[in-house]
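J.: The next part holds the structures, each set out as structure tokens.
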Structure P
Amino acid sequence: MSSLRERQKEQRREAILVAAMNLFVSNGYTATKVEEIAAAAEVSAPTVFNYFGSKQAILFALVDRADCCAVSDIRSQMEPFDNAVDALCHLQIAIIKYELDALPISVWQELMSLCFNGSISQSMAQINTRLSKEIAGLLRELQARGMLSANFDPDAVADLLNDYCVLLFARFVHQEEPDLEAHAKRIRLVVELIFNGLRA
């Protein structure tokens, strides 16, 4: 059982994340100051830096948590899938839904612009690397179940799939009227293109 001190630390961390998310939604990421996050979370600015190190780290903690929830979701639902394309499309759509729950499209527009102009690309790359490893793990499970050929490198394919889906997501959030259904169809086309040649 966790100690009172550990629970308090987790509650403080969560309060900072919630405060930051609300401010990112109302003010945008760039305009939000760490001091405002601290005030909304009822902690000091040094406490925010002690927990996260930077405003960027808070943003990426929200993104990383969304991605982890999506991966956990698909892993818990793997058994009914008898088709690798369906499983991987389900994962990609789950990631998008969790990410849009974590941050609204307006913040994602800002984040994607910052990523592609290089100012925070390294931090985002680390998150994408972790997500690619999770996708590679899922591919290995599908190989073990005989749903995909064993004659390909799951890490390389996961990198390819994840990188392309990030580009599709960037395009999705910058649409005037983002259409999740049309986006899901694009993802399926990409996944089918990759995996039609990899089926066992």
Structure Q
Amino acid sequence: MKTKFNQANLASIYQCRVSLKGILPPIWRRIQIPGDLTLYELHQVLQVVMGWENYHLYEFIINGVSYGDPASGDGDEIKDARRTRVAEVVAGENSKFIYIYDFGDDWQHVLKVEKLLPPNPQIRRGICLAGKRACPPEDCGGPWGYLSLLEALQDPEHEEHEAVLEWVGDDFDPEEFDKESINRILQQEG
């Protein structure tokens, strides 16, 4: 399905809910981004708001089309995320698309456009409005590995407890969400 491009949406602010698939209770964020961001820039925003470290490849799937870094391998099948703006491929309210990060762990994020808002010069890159729960640690094995990690972390008698604690650190709190810190990083990088 081809998205009808609306030039006015380039100036609009897209309010999206970003949900990490396969995790309960959910890990999610509500963000606002300008429609003129490239998908590559959106990837960078998502890395910050979700708490990833940008160690791995990524891909957007929008209306059945893949966007990412064509140099990553599937050059003919992957459209260039650096040359594609959000408003060019995401229709507007109630649109949904997928962001995949780390093809090994296969972290799939569902982005749903909740609403389109008028232009706001204060939002140059993006802003995080709300969210719940901490991002899983990098390279923990995807949703299934993360659930196993949490199980070991929460049970001091678990055979993996000490190893997991040493790996993630004793300050890892799966319930933590720090909106102010996220927005401070977004402002610094913007």
Structure R
Amino acid sequence: MCRGNDVNVVNPNLYIISGGPGSGKTTVLQELERLGYSCVPEVARAIIQEQMQSGGTAVPWADRETYTQLMLERSIQSFLGHTPALTPTFSDRGIPDTLCYMRLVGLTGLETIRTVCERYRYARIVFLAPPWQEIYTTDTERKQDFAEAVRTFGLMREVYEELRYQVVELPKLPSISRARFILSELEE
């Protein structure tokens, strides 16, 4: 995956929207799509859905190592599949989310993932949706409780700041207002 002769790839029009589970990211992305912007779906949720349908074990509550490897591989594929983005494009999570997840669950190999995060760079601004108790729900793929959502958000901020991204926290507003907030940040 990472060879010594690989070069860094920067995609300045691919913006990450991330945050803890249940914070309204996907709903904001749907609003941006409705406004005519290209959006990239979350790879982690797709992996969980595929694994559940096939009876696989590469899910966060079973085989975390294989799940993490799949998440990293698919995140890189997604990044490269949307590079170059000629106009602002929004990604539901990004490669650094894999590093955050590894820290969250205590997996090893963080330096390898950190190197990958440095090799594949998104737009400098990253939008993080904060934990929001009033809209938080669980479902068949999202099993974390709200306390873990809060912890995840803190780690997300930490990871993205360590990787030298400018973190912009989304306000707790209706999704259309959040989408307009994101677009206004791009104009600055």
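Readers should treat all values here as calculations from the given coordinates under stated rules, not as data from a laboratory. For clarity, every value in this text was computed on a predicted model and none was experimentally measured.
J.: To which of P, Q, R does the computed value 27 (relative contact order in percent (Cα under 8 Å, 6 or more apart)) belong?
T.: The read-out comes from structure Q.
J.: Further question on the same structure: Given a value of 31, 19, 14 for semi-axes √(5λ) of the Cα gyration tensor in Å, calculated from one of P, Q, R, which structure does it belong to?
T.: Derived from the structure labelled Q.
J.: Okay, moving on. -15000 is what came out when helix-only ellipticity at 222 nm (-39500 (n - 2.57) for each DSSP H run of 4 or more, over all residues; to 500) was calculated for one structure; which of P, Q, R is it?
T.: Answer by label: R.
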